[in-house]
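Participant: Have a look at these structures, which come just after this line.
Every number here is computed from the coordinates shown, using simple stated rules; none is lab data. On a predicted model such as this, the values are computed, not experimentally measured, just so you know. Cβ atoms are built from the backbone, for glycine too; each structure is taken alone.
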Structure 1
Amino acid sequence: MLYKKFRSVPANTTEAAPDWKKLNISKGEIIEWIIVTPLECANLLQFWVEYHGVHVLPFTTGERIYGFTTNAPIRESLNIDAPPYELDIYAINTDTAKDHEYNIYVNVMPKKAVKPLEEGVEGIWERLKGFVGVD
C-alpha cells in the first residue's frame, strides 16, 4: 500500500515548536520512502519521521531530511508491527516569509500475502482483520 502525506509548513516554524502531522499506515514492512518538495524549499524546509517515538527517517537521531528537488526514492526495510500503525512527521521551516510544502509517500508491504476474497461475509471479515493487523 502506498500512503501519502502532503503538508504546507508555515514560515518561521522552529525546532522548538515543529509542525506535526500524523500519517496512518497499515501493519507490514516499509520498503520505500518517496519524498517530493518544490525547488524553492532549498535548505529552508527540514523534516523527520518517528514511529512510536523512535527516529526512523533519516535513520540517525537528530538528523533532518532537507527538501529534494526531484522524486527521491529511499529504500527501506522497517517493520511496522505494533499498534498504533502510524508515523509522526515533524517539520521546520526557517524561511521568514513563505510557507513551504512536502509530499511524503510511504510504501508498506504486508508481511503475509493477501488472500483472494473468499465467498460470503465471513471471508470479507477475515480479510479486513488481516489488512488492519488484527489476528
Structure 2
Amino acid sequence: MYDLRIDPKLPYHYLISVGVRTMKSSTPGKIFLKHGPLKFTNDDVERLQDACLMIKDKLFPTTTKEANKMFNVTDVVHEIWSMRMAAAANDCTVHHFSSESPFPDDFWEGFVEQANTNKFEMEKLNDSKIRSGGFV
C-alpha cells in the first residue's frame, strides 16, 4: 500500500478478488467475484503511508502494531491482509479500483460477471490487477 498512488479526484478505493471456476464446475473457466469489496478512502491510504513511514523511521523506531494503532489503520491493515491471504489460498487475483463517488456493494458482482462476455470490462479488470510486488 506504500506505493499506491492516490488521485484527489478519485477518493474512493475498492479491492476485490476474482476467482476462476474449476473444471468440476457447471461453468468451467468463468470468472467470479470471490471476495470483496474492501472499501477505503484517500484518507485511509494517507494514514497507511504515514504508518509505513513511522515503521521505517530509523531515528524513532516504531513497531508495526504501534504505528497502525497511532494512525488508526489497524482494521484496514487486517482487512487487506485477510483479503491477500484468502486470495492466495484460493488462487485468486486481487484488483484495485478508484472512483469519484461510492459504488454500491452489489455493483462488483455484476461487473465481474459481465467481464466474462464484455471485452471492455475484461480490459478494466486486467488493468486493475495488483501485481504481487505492489501489494503489502
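Participant: Identify the structure, out of 1, 2, from whose coordinates P(r) over Cα pairs in 10 Å bins from 0, in percent was calculated to give 11, 38, 33, 13, 5, 0.
Facilitator: Label of the source structure: 2.
Participant: Also: Kindly point out which one of 1, 2 the value 33 was derived from, the read-out being relative contact order in percent (Cα under 8 Å, 6 or more apart).
Facilitator: Value 33 for relative contact order in percent (Cα under 8 Å, 6 or more apart) corresponds to 2 out of 1, 2.
Participant: Out of 1, 2, which has the highest value for distance in nm of label points 7 Å out along Cα→Cβ at positions 12 and 36?
Facilitator: On the way: 1: 3.1; 2: 1.5.
Comparing 1, 2, the top value of distance in nm of label points 7 Å out along Cα→Cβ at positions 12 and 36 belongs to 1.
Participant: Of the structures 1, 2, report the one carrying the highest value of mean count of other Cβ atoms within 10 Å over residues 20-27. Could you put the intermediate results ahead of the total?
Facilitator: Values: 1: 14.6; 2: 9.8.
Top value of mean count of other Cβ atoms within 10 Å over residues 20-27 goes to structure 1.
Participant: Right, something else. Mean projected area of the Cα convex hull in nm², for residues 60-99 alone was computed and gave 4.1; which structure, 1, 2, did it come from? Don't jump to the answer; show the numbers that get you there.
Facilitator: Details: 1: 4.7; 2: 4.1.
Structure 2 accounts for this read-out.
Participant: Supply the structure label, taken from 1, 2, corresponding to helix-only ellipticity at 222 nm (-39500 (n - 2.57) for each DSSP H run of 4 or more, over all residues; to 500) with the calculated value -3000.
Facilitator: 1
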